[in-house]
1. If relative contact order in percent (Cα under 8 Å, 6 or more apart) is calculated from each of 1, 2, which structure is the one that comes out at 45?
2. On Cα Rg over 2.2 N^0.38 Å, which of the structures labelled 1, 2 is highest?
3. helix-only ellipticity at 222 nm (-39500 (n - 2.57) for each DSSP H run of 4 or more, over all residues; to 500) computed as -10500: which structure among 1, 2?
4. Out of 1, 2, which has the highest value for FRET efficiency 1/(1 + (r/R0)^6) of positions 60 and 76 (r between Cβ atoms, R0 = 30 Å, to 0.05)?
5. One of 1, 2 was used to compute distance in nm of label points 7 Å out along Cα→Cβ at positions 4 and 36, and the answer was 2.5. Which one was it?
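What follows draws every value from the coordinates through simple rules; no lab data is involved. All of these numbers come straight from a predicted model, not from anything done at the bench. Cβ atoms are built from the backbone, for glycine too; each structure is taken alone.
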Structure 1
Amino acid sequence: MIFIAHALDKADALPQRMAHIDAHRKYLDEAPTKLGIKILLSGPLTDDSGQKMIGSFFMLDADERDQVDRMFRDDPLAHAGVWKELTVTRIYVRQNTIGNLGDGS
């Protein structure tokens, strides 16, 4: 099953995000595999300038919603209180033409 996770940071959370970003990245290098999740696409959400991180986005492949919930519950950014709002939604993939997305610019 494919899930989309969309997390928006609290308005003043950038310093807190940056203080925990290395732990968050290390966690994402290990936790999904341990939980049986494949990250298909992920990256920080940014403001329109592309310079300021304002949240997180994930497209995940998991057998059960509980796996995804556990992944985000244990994420260092969640523990640090960075996210104001986290929404996880299952998606029925109707079209898929992503291909190579490059560096996001």
Structure 2
Amino acid sequence: MNVGFVLCGVLVITFAILGVLFAIFKEKSAEFVSGFNSFSKKEQALYDKARISRDIRNEFFTWTAIMLIGALLSYFLSPYMAIPSYIIWLILFFKDVHLDNHKAFEKYLLN
């Protein structure tokens, strides 16, 4: 059993489903974004929910592509090819992590 392929494959399916959900529900799905859902409804109205949802959707699809490449390389080359995929994903994931919710979403403020 190819563990690298399975581990990447599970995340491919998960990220693809989440990306599709964000694509389908558009602005409504912004409520499920961590940090944004902690704002009051009045505060949420100050932000571009469509852009937040679109950016999260694009992140999920990017992560899907990274893990798909990792799964394919793990399947055809070596199970250890999943490790670089996870490292790249972790770098991209933690690049967008902020401790301050307002700072995390300041680029989405409506003018």
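1. 1
2. Comparing 1, 2, the top value of Cα Rg over 2.2 N^0.38 Å belongs to 2.
3. Label of the source structure: 1.
4. 1
5. That value comes from structure 1.
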